[in-house]
1. A value of 17 was derived for relative contact order in percent (Cα under 8 Å, 6 or more apart); which structure in P, Q was it taken from?
2. Here mean count of other Cβ atoms within 10 Å over residues 235-242 has been calculated and equals 21.1, so which of P, Q was it run on?
3. As an exercise: FRET efficiency 1/(1 + (r/R0)^6) of positions 107 and 307 (r between Cβ atoms, R0 = 41 Å, to 0.05), calculated from one structure in P, Q, equals 0.20. Which structure is it?
4. Looking at structures P, Q, which one was distance in nm of label points 7 Å out along Cα→Cβ at positions 155 and 219 calculated from, given that it came out as 0.9?
5. Distance in nm of label points 7 Å out along Cα→Cβ at positions 35 and 243 computed as 5.4: which structure among P, Q?
Structure P
Amino acid sequence: MKKNYNIEFWNFVCHFGDLKLLDRYVQFVHPAFMNEHIRNYGDSRWLFNGVRLIEVTINNERLPFIYGRIVKDTILEREQVLKGDELIDDNLRIQNSPSSIFILSLKEHRMFFIKEQKDSPTMENFKATIEKFINNERRTYINDEYEYQKKLRQERGGNYKVTKKCDLEASFPKPDIEVIPLSSDADIDEFIRGMKSIDKLSLKLVMPNSEYDCNEFFKSWREKNKKLGQSKSKVEFSKSKKTLPHEEVADLSKEAVKDGNILIKMTGKDINDDKLIGTHEEFKLTRTIGDINDSPRILVKETYESFLELIRDGVVRAPRISDGSSIKEKLEFIINMIK
């Protein structure tokens, strides 16, 4: 049995037009996690297993988390095997269902992800799956609302205006989801030290959930985005001489990492003049744990406390929630509605 597992730390950003994850949680997000949806892709199917809402008290604060597993259920096939020096036809089909554990903090939308097997689903697999499931719930809601209004019109002898489906679609926009790994300054410094030249630095800005900006440049950038009606935009810095300045690239990249809502990509060459590409995926922060606790509640508590320890050690920045009282009210409403 595997003894060492890595916890990946992510920021899970979800918007519905101008609304955020918690604003549509009861309608779309919670059912997307809890109902038995399936995403088929190729010969595989993706589904959630054992999902539950878990409340944990940490530092005298009651915090809700979504805990569960994403499963890739597939069939592995072989046609021949090598026995000695001879290739022999040997057809075999076996089911394989690797899984990963996900823990989503509803307070600050940080996601903790643990791959349980070698071929476990990735965070990108999770993103594609939850996006589809939320869209399934959204479509069902819109269709039900449309049919309900048609029935009202019929019951009232035509004296009721039915909302067009296109207007319902506009009133309930599709989810816009981004997953951004949390990184440390040390990861970025180590990568940049291995770069002989830095040709380009790209920053993709994502609208945050409910967080303050940690940098005036990013704050100004987001304000411009908002005025232009954009939820995302990108800025690129390209070399004009032999290389972009390593120290300045490192400083700006670290600021982007602390923000937690910016995707980074840098390209250049290593000491052998081979092309080198670094993305947020390469800078991803992980922490090793010896084993996975069988109790979901204990695992959630241990994992979140591990995240708080990284904050105390200065490895990652604590989420700076902009509307704490509003978030608290929404969480209390969600917990009461679900219970």
Structure Q
Amino acid sequence: MLRTQYLGLELDSPLILGASPWSLDLDVARRAEDAGASAIVMASLFEEQVCAAGEALTVYPPERAEFAVQPDEYLERIAALKSVLGIPVIASLNGSHKNAWLSYAALMDQAGADAIELNVYRVSTDFDRSAESVERETLDMVRTVVEATSIPVAVKLQPYYTSLAHFARAVVDAGARGLVLFNRFYQPDIDIEGLERAPRLELSRPSELLLRLSWLAALSPFVRASFAATGGARSAGDVLKAVLAGADVVQLVSEVLAHGVGRFTTIRRELVEWMTEHGYPSLACVRGSMNLSRALDPAAFERANYLHVINSWRAPALRQ
């Protein structure tokens, strides 16, 4: 009933353990599979790790100890995970510039990964770089990884593009088999006593899912690719919303970190209960049934939705 395809991989449910420190732990990975995870995405291997011994990429290099594993260990961990799991293992490669670190995609392939999630995390603060040049470099990175590997590649996007629909299609035209929506933009706080930036990682909240739903609904009918939702899914209802909008799979991270891998079992059971109650024989019958494929003008539809939301709010009576 819950079977789905993602990046050409046959999965027995849409529930994936997303990238987190736990996805590198063999024992946790085994328990996640037993609980109902249909695939895992490994925590990222970062550009800064691969290039640490070569050219300096940043004037603020992280300490080697900050990383869970080093590059050679990462490749060994792929092989180790494959040896103990019966579900697909998706390696993750994270960076921001076209450079030698991309060569690790081929090594991940050779180590036995079933797919690669290319995570291009870049905050462009260069006033002399145009949006077109930044996007062109990203597309070159996608082509480099695709051409160097024999396994499917998904690209994890940020939502902050002037024309995300155009760029998403260009990423697929460059060879990506899937799109992951979205990378979270981590903003540091400011410590007003220490007068320094205070980076803090907070678990995602269900409210963050709304942005994913909007773009899944807009992109999935018109871009020939697999779609993964990540960020904000904390319940079976959240997973269903993502699938209704067009997701093939949903990556769970925050909910698992907060409540353990047993959440896969609970959410999977609740998905089956909902589908049975509503008369859906398969996940394929659910997927995309609330996307924008039937909208005569998707842009006009989104504009109308914006106006409806704005005008739906009513101010409470003022307190004296």
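1. Q
2. The read-out was computed on structure Q.
3. Q
4. Of the structures listed, the value fits Q.
5. Numbers: P: 5.4; Q: 1.9.
Structure of origin is P.
FYI, it's all coordinate maths here, none of it is from the lab. All values reported here derive from a predicted model rather than from experimental measurement. Cβ atoms are built from the backbone, for glycine too; each structure is taken alone.
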